[in-house]
Structure 1
Amino acid sequence: MTPAATADRSAAAIAARVVARGVAPVCAAGCSGSTPGREPRWQRETGGATDALFDLASVTKPMTAVAIALAGMDRTAPIATWLPEARGTPSERVSLELFLAHRAGLDGHRALYEPILRGQSVDLRGALRTAASARRDDAQGEAPPEGFNPVYSDLGYLLAGVALARAVHASDAGEAIAKLVLDPLGLAGQAGTVRDLAARGRYGPFVPTEDVPFRGGRIVGAVHDENAWALTERGGSGHAGIFGTVDAVLTFGEAVHDATTEAVDAAFHPGPRGAAKTGPLGRVDLGWLVRERGGEGVGGTLRAGFDGKSPRDSSAGPSMSPRSFGHLGFVGTSLWIDPDAHRVVVLLSNRVFHGRHPAAIRSARPEAHEALWRRAAQLSPDLA
């Protein structure tokens, strides 16, 4: 194999191909693999815009879910335990876990930022009541134990993020994620909200996202999601607001892998387990986040904080195991964790730079994830 052919398989080459295809003007890619049967020992490679801070968009959601688990919050308690704004709404008695699993019966989105378009400020209490009241027509009455049919919902995570912040006395979900997840992983300065990164002396470089006229033009150093921007500004909401480098997201993915591999194995192969949970996130049970939950339609793969691999046409790529789990972000970000192959892949881009509806990302993601998954096996002879 020639050096050029080998280079074509590198993370840098994978990121460059995403850019060359016109998917996004900026991209970073990374992959890592851990040797099975040993203490976690990760071999990693990154390429592209590795020093840049990307808006992680909905890749914030797994961080919110992990932070809730680490905070020791009672996931069976109703959301109104922390949010009095939810009292008297259809969500009042729905458990926190069902919001994280997208099974609380809520619509996916409401334009809570809409008062800003009229020159008015957004009332937090009113916005939370609107979100908690956004019950779908097909989800009436009391929520079943496993929840309603799954429908992906930013609103559920917005509510869960406020609950998290109040439970740990943080200013918002972004601060709570930093305290519970990012700081223990040694990621201060590599991941966080714009506010918290600045407090650590990190002011960029931030990757630009979309041109939004009502927000003054090109968005740089501010969260792309309008609801997160309206409600938490330079901070972070439960569904969006964390920025990070490709190395930071890989570190998070590796830690989740190490903390959940035993739980994933137990779910698919019941019986006595000898290995203990490991890593910085292994001090509490995270198994309930990654267990399969089922349900009709495309939402049936949704877990709590993560999504599973779809049986057909998954963005994860063809080689990643059926037990893999991860998350996508609207701006063009993604994280996938394969507990069978012990690999983590990350693709960060600003694909919304070209607008919200380009189709190029749909074909680029599985190809890039597949290439990164295969690259992880080449990083060490132990992983081949």
Structure 2
Amino acid sequence: MIVFQSPAIASSSGLPSSLPAELTQQIGPNDSVLLADPNGNLIIRKNEDQKRVPASTLKVLTALAAFHYLGPFYRYPTEFYTDNLQHLIIKGFGDPLLISEEVEAICIHLSKRLKRITAVLIDDRYFSQPVRIHGRTSSLEPYDAPNGALGVNFNTVFFKTENGILVSGEPQTPLLPLAVSKIRKTGMSEGRITLSHDQGDIRTYAGEMFSFFLGKHGVTLSVQAPAAMVKPLDAPSTLVYRHASRFTLESVVHKLLQFSNNYIANQLVLTLGAVCESAPGTVSKGMAVLDAYSAIQLGIEDIDVVEGSGISRLNRIRATDMLKMLVAFKPYYYLLKEKGGQYFKTGTLSGIRTRVGYFDLHGDGKSLYPFVIFMNTRGKRTEPVASLLESLLRDAG
């Protein structure tokens, strides 16, 4: 049965001494449910100390660690160098929101400093390759998008067909040669695909994108085809521009949580590895940072986390662990999705449904009741349980 943490807390919550059977029947032996008051005291709990697969709700932990070590106002840099051969060398530091609009704004700035270059070279050594994420496959689905220190548009391409011709599905983004070749191999006529996990493709696509916008704004390129960065580390070059993203880390996390973007989550993990441990960033270094943050800052000693997006079934945490994360995440609750006074993050894998967040009973962000619903039973849904929990709270006044 679902139980209260203590009679005193149950009484102070105003909840009835016995809970509706429809709620108790929802929670099986492989599921966990937890509801706490605004101070973090448990009100309702069942199987709260059993480890479950959190799916994408794990992104809350990744966001917390990023805020702690980088700060909410952190802005990803990208650096631009030239050498004596007039190469433009672009050094990436993992900016997850290097989208077309940002690339064009950078190229407008560069066009005021450069008139002619021989080629665009990509330096992506800030993250070690290959980046292997447990649970991720080499599919063309956006949730499997490959990571790297310099990628544009999440390493994905959105396209459609008009009058039998492939065109970009986004007016701000050109459909470039590499993308066209990848699309034709799929036989698709519209949709969004990822680039391959071949790091050469990621470099080429980034190089093509910068080359296009540089040319658009008056910079002459002697060599149109971009190349991988092959210059030795000590080769002389001059920094011509250090770009700071227009998106703060808070904005990055907002997009991460709103769209449950696996690419962003794993970019954050790799960044934490490079910043807190040492460059180049790796998944293992990033996971060491998450483990340290969980233990030292949250007091979670026994957590099984192998990547930062929640795509792996090897991730296992307790509902009580997630409660600690939610208590710490309260200052950023507004970054979660909101519907009817419920702020939440969901997670979905085959046979897994999860939902965590807060009930904002008074609509002022001051009386937030954290909740955790981990349904690890195939066919179970989280929405009915969340609705029942919220109804109980509102009925209790």
Structure 3
Amino acid sequence: MAILAALALLGGCAGVMSPPPPPPAPPVALAASVAPGAVDVAPAEPLVVSAAGGRLSSVTVTPAGGAALAGTLDPSGTRWTSATLAYGTEYRVQAAGVDERGAPGTPLEQTFRTVAPEQTLEIASIRPTDGQTVGVAMPISINFDAPVTDRAAVERQVTVTTSVPTEGSFRWMSDEQLNWRPKDYWRPGTQVTVDAQLFGIDSGEGRYGAENTTFSFTVGRDQRARGDVNAHTLVLYQDGQELRTLPASYGRAQYPTQYGIHVAFEKHEIKRMRSDSWGGPAEGTPGFYDEELPLAVRISNNGEFVHVNAATTRQQGRSNVSHGCANLSPANGRFFYDWIQMGDPVEIVGSSRPLTTADGDISDWTIPWDQYRQGSALVGGV
């Protein structure tokens, strides 16, 4: 009986025991993505204010002498992201938050200052231009107004988005020019968008990106021209089918038209051409010329055009008599001029002299693909 009573007593004690109270919830902790009192902050990234162990109840970021900066609070209420920061500005950050039970925590208050750059980096020109329709060989070119020292930092901020999967690569053609081309020619109809988020980026030696730039273009129909300097022909292809063969005259032996993939990139109804502009015969020497020629399509920056030259019509299809250009008759030149798209490839074959990167403004297709990729600062580390 005594044992039963003891057991009953123990059982009764166990029945009245209660679990220990839960530990108190930690207070909400607030933090900013920029350290308190920081100076020379690059404004490439927005300011982020976050709450751990609770949610934000208010955030105010005020530039000195200005109105509060706009911002966005995420659905969880734990992360606030500012609009774009400005250069050379002091900001005051004030934030409050509450924990999971609604109890307020220690508010956040701090200041920081963004960098005031002495020099900025701007995009001087782009190709293709926004909204342009181009041929299947047109690379993307971004030309800057000053040399880029930190190529990787800049390249990392540029993205190329295509409507169909397209393998491609960046390549620095110089300190001031960043190009991108597909491994193979573009697929017709591809929509391409280039987004250069350069504002606030240190491009090296204290030169910061001036602004963000976005542009888009469309790849048009598949058109290609193939010039055979030995057959004295320029054959036009459209959508994989031969469209027309044009008799042509190319560069004479002393001034051969260079072989390789050229790209059409300028049209001129009338173009003044001087032989000394590309290193040819100087004024006052044999072979010098200074003429205005019609319906000229530039295919490289070393003086090579496809253009009308009525004076060589009898030689077209028979012999090469030019200083390096492809000469066509008035009728054939008009057809070619109206037909060609900027960015169409013009491949020259049969010549003794190659087109190189030193010869033209668009020399991307003269570089083998693996070598081209090595010109990326993020691949080859140039």
(message) If volume of the Cα convex hull per residue in Å³, for residues 113-176 alone computes to 140, which of 1, 2, 3 did it come from?
(response) 3
(message) When percent of Cα pairs over 31 Å apart is compared over structures 1, 2, 3, which one is greatest?
(response) 3
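Where a number appears in this text, it was derived from the coordinates with a stated rule and is not lab data. Note that the structure is a prediction, hence the values are computed from the model and not measured.
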